[in-house]
Structure formats: structure tokens, C-alpha cells
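Next come the structures, one after another.
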Structure P
């Protein structure tokens, strides 16, 4: 998970959408600049903050768009592609959304559909740019719980967030970005501190331990970050 600045440029570089000014990126040991967009898309799935198509597509049609990387230029999704999409719909438990109009469903539901579209690509890595940014508290937890399930299934997840609490709850490793560079990297409890958050956000922050949460036979401390307002 990445917090703070420079993450959009970083993500676009990972996805091959921006040319690297220096250094290089490899995918499965291969220079990414030598791979086609289709080859990259078969390994990396991308989930933006929001997606508002100009036409009122059905949810199933939006999800099937994820098979584009596996189709020819003028090819249409076939029986195999439809089967994959249906399996993804069931895995995310969004069968009730299948035939609804994408532009008419809630923000949290849209994010789940975008996750389904990315999973239909059959990637091994998901790159998510603030997938909970425009969601209310309930939908944030809904989307994050699905992301956590995908990680447990062995899918690599790279996610940007401006919410340190999310990193404590769901991340195994965090990179803090500041002024376009890496400020710190490591385990959330070691990297996300009151001092580092003050340096990043310019405000005093208190980190509270709310107890221990059991998850898949593992226990982890649940921490929350509370900004401290200075008296005027």
C-alpha cells in the first residue's frame, strides 16, 4: 500500500502508461518497455478511483470488458470469456448486480464491478488507485474486505490510500511517499508512526491501539489515527 504523494505517476509507470525518466521496470524478468499493452494487461489488472462510461452498459458488459486483453482486435467475447465473467461475479457475490445498469448502481457497487472487470482479465497483480476514495464508511469496508479476500487467495495487491487506518487493517507492507520519493517502507506498525504522519501531512496525529483482532488464526493489533487540532 502506498500513502501520500507521487502515487499516480508511480502507478502509471508500473502500468506502462508513462515513460520512465530513469531506472527500469521488469515483469516476469522481462523489460516492460518491450512488452505490448496486451501482454502487460494479461498480468496486471488496474482499478481506477472511478469509472463513468458514456453509455448505460449493463454490469455484465462492463465486466466482460476485462477480457479485451485476451481477444483479437475485432473479436467479441465468446463462451469461454462469458464463463470466466460469470465465475468472477459469483466469487465476489455480486450476482444481484449482473443485469443492472452500471451508471445506476451505488459507488461501492461500482467499485466491486471494477474489481470484477479486472479479475476477468485473469491477472496475477492488481493495481488499485484509491479504490475507496469516494465511498462512505460502510462501502469502504465492503470493498476492502473483498480486496483482503483476494490477497488471501494469492493475488498480489498494490493499493494507494490516503487513510493510514486502512493500512493498519489490511496491509502487510507500506511505502510512504513524500515529494515524489520514498519516505519510508516496511511493516505498517513500524512505518506509520505519529512522527511520520506529522512529517507527511503537517498535522499532529495520535495513534491509538483499540485491541487485538483475530483473522485466519492470526492476531493483529488494530490501530486508528486521530488528528489533533491545535487550539486557536
Structure Q
């Protein structure tokens, strides 16, 4: 196994866990915020499992997924705004718990948790189908258009999965007010997709033909 890849992945995993924990528990001023523990389990346990599998079966794909430095100026802005949304959303959910602003029923929290797991399943399937999947917008050497499986339904199934995932997050955290913040995330994804497709149309052979075959970007029959 690639020791550097394991170390890099492990550091980013632990850093992410610490940052999310800080954002959720510090404003709440307690570790008894059970929604936060549920969210952390739903997010990081599947992430760890997928990371271990990728490290063993597809280390090149894992390396791409760990790469996060964008080169496109528009994508840099989208990534920065997304980070701001996440920070505000997490802190607001934590404050919501602390001061009791929202009172979501347990069944809704459980339903949101199921949606999160479903979205993770879609995400894993997208990674299985697309060996070129990267966190950054780029044209890779010998890259080809993937048009099978979920890519035959919508052009950006990964983003569709992340929208489901992130709209479920504030409900798992038990906060209506946080949901209002996270509702801006799909808008940012639309901006990301428009810029990404412009890059792919210019640099990836066959992508414009793929756009004609698969008309919808995120949601079948809608957009």
C-alpha cells in the first residue's frame, strides 16, 4: 500500500472530524447534542469505509478525491462560498440546539438520516462508475466521457447525490434555521456545473455529443 496516500488520507480525515466536531459542539456548549453525534456517525463512518476500500482497490481514484486545490477562478469562488455555507449552517444548527429554537420530530430526523445514507450510496456508485472522478474541475490525461449507469440518466450524478446529502444534514442536526442556510447550496452547485461544463465542452472530446444524448444535468425531466 502507498504509505504517503494512507498518511495524507488519515490526516485529512482526522482534520475534518476535528473541524466538524468543533463547529457543532463548541457553540452548543455541550457534548450532549445527540443530533451532532448522529450526523458525525452518518458522515464519517461511511467516509472511512469508502476510503479504506478505495485505498485498497483504487488508490489512484482516492488520490484524486483527496486533491482539493482548484485552478479555475470561478470554481475557487464556488468552493469558498460552499465552505462559508457549511460553517454558518453547522454553527447555526449548534446554536439552535443550545437555545431550543427548532423542535423537529424524531421521525423527520430518522428520515433525513436514511436520505443521507441513500445519498452516500449514490455517491459510492458514481465513484465506482467513473474512474476520472476528481474533486477539482480538470481534464485528465486520456480521459473519456462516461455515459453508462447513472451518467446515462443525468450528466452530474455526483452533484445530485451531494445536494441530497447536504439538504439532509440540517434535518439530521434538528435545525430548521440551518436548513434555510443549506438551501443556498444547490444554487452554488448550479454555478459550479455551468462552469465545469464550459471547461469540458472545450477540452474533453465527445462531451458535446454526450450533452445531446443526456439532456438533464441534475434532475431528470427538470434540469
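Read-outs: derived from the displayed coordinates by stated rules, not from any lab. The shown structure was predicted, so the numbers you read here are calculated from the model rather than taken from an experiment. Cβ atoms are built from the backbone, for glycine too; each structure is taken alone.
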Practice item. Assuming 27 is relative contact order in percent (Cα under 8 Å, 6 or more apart) as calculated from a single structure, say which of P, Q it is. Key: Q
**Study point:** At a computed -24000 (helix-only ellipticity at 222 nm (-39500 (n - 2.57) for each DSSP H run of 4 or more, over all residues; to 500)), which of P, Q
**Key:** Q
Point to revise | Origin of the value 123, where volume of the Cα convex hull per residue in Å³ was derived from one of P, Q | key: Q
Practice item. Assuming 0.6 is distance in nm of label points 7 Å out along Cα→Cβ at positions 176 and 200 as calculated from a single structure, say which of P, Q it is. Key: P
Point to revise | Which of P, Q leads on Kirkwood radius over Cα pairs in Å, for residues 24-79 alone, largest value | key: Q
